[in-house]
Structure I
Amino acid sequence: MSDVLKKYLPEHAVHHCFELIKANHVHLKIVNERQTRHGDYRKDAQGFHLITVNASLNKYRFLITLIHEIAHLVAFEKYGRNIKPHGEEWKLTFQRLMVPFIRPEIFPNLLLPLLAKHFRNPKASSDTDAKLAIALKQFDQKETDKNYIFEIPMGSHFRIHNGKIFKKIALRVKRYECLEISSGRLYLFQPNAEVELLPNNT
């Protein structure tokens, strides 16, 4: 397992992650990319702790996702299964588990202040922290023809991963209000949502 982790994690994070996996009896599966999530945790009928993480994540996002999911396991074991999945108990657990990793031997200097800020009050997904998500994306391997919503002009048409087409209409506090062309319904998007820009006559 340690040799496998070396492919997906920053070098100086491997040993500590391996120890966390061992100590918490985690069955880790590294899986093909899913559009809707970076990872997940569940306890199966036999009582095994199953964690999956997307193989396509860069090593810094992989690390954050792995610790995020281990935090679910640890919080449920400590506080019981009735706690909210991303409630205070999980936040405290996630903070505590991440602290040993937030150092320059593991994360690049440009990420450290963003991580320190994010982990004062961690969210259900690091993707909802637009500044951190954009900074993490710089380390992705594959080039993409996608744009962030905040980058495209107001009034632009764009397509999301499931093929639905929208028009960017307005900024509402921190999120963008967009009109789904086929249904006429309004949706709110995070500024760092990745979309495919289309010609406006689509």
Structure II
Amino acid sequence: MNTDKNMRCARLTRTTLETTVTVSLDLDGTGVSRLSTGVPFFDHMLDQVARHGLMDLEVACQGDLHIDAHHTIEDVGITLGQTFAQALGDKKGLVRYGHALIPLDEALSRVVVDLSGRPGLEYEVNYTRARIGDFDVDLIQEFLQGFVNHAQVTLHVDNLKGRNAHHQAETVFKALGRALRMAVTLDPRSASQVPSTKGSL
């Protein structure tokens, strides 16, 4: 099994007419992040993924925020997904599946992930308000859809309880970090195997 942490790193830049996004990711980090998307609440949420996923994450985005945050959030999801897929490599020795059930005061969310090679998002979060400050909560699903499509993972996200929309969102991102942390863990018992009866993911 390749245990060299430097082999589970990736860095990508994606440029469109709407955004330029650069993402650096180390799957075997310590939870350090440097985030500059121009959307402070979104940076706060990405920090949750890094810290609770024990991934080192850098995200820089120059986007058309004069229109709104939609393109920025979605394109960060796309670029993070591409970077994540590259960092995973051949997927040999992975645990593959991950799950987390995370509370924050009255809120409780569950995230389950499968590094399946098949993109799929099931998202059931009914926020108690449409905006957190000036952040549109609909954009969280856009971010996750972009990530799922390009990381090629199956992701189930459910908010089970919550009255405070900030708490609802934060439990989702914390649970995402913890679930990914579990799924990308290397199991020495299956070091040379891809965790699938098909032999590939």
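Observations on the model:
- For 2.8 (distance in nm of label points 7 Å out along Cα→Cβ at positions 50 and 66, calculated) the corresponding structure among I, II: II
- Test item: log10 I(q)/I(0) by the Debye sum over Cα atoms at q = 0.12, 0.16, 0.18 Å⁻¹ calculated as -0.69, -1.09, -1.26, pick one of I, II: I
- With distance in nm of label points 7 Å out along Cα→Cβ at positions 138 and 178 computed over the structures I, II, the top value is the one for II, the highest of the group.
- Among I, II, structure where relative contact order in percent (Cα under 8 Å, 6 or more apart) as derived comes to 13: I
- Looking at FRET efficiency 1/(1 + (r/R0)^6) of positions 98 and 154 (r between Cβ atoms, R0 = 35 Å, to 0.05) for structures I, II, the greatest value goes to II.
- Structures I, II were compared on distance in nm of label points 7 Å out along Cα→Cβ at positions 26 and 90, and the highest value belongs to II.
- Source structure (of I, II) for Kirkwood radius over Cα pairs in Å, for residues 42-129 alone, computed value 15.5: II
- Test item: distance in nm of label points 7 Å out along Cα→Cβ at positions 18 and 106 calculated as 1.6, pick one of I, II: I
Values quoted throughout were computed directly from the atomic coordinates according to the rules given, and no laboratory measurement underlies them. Owing to the predicted nature of the structure, the values given are computational and were not obtained by experimental measurement. Cβ atoms are built from the backbone, for glycine too; each structure is taken alone.
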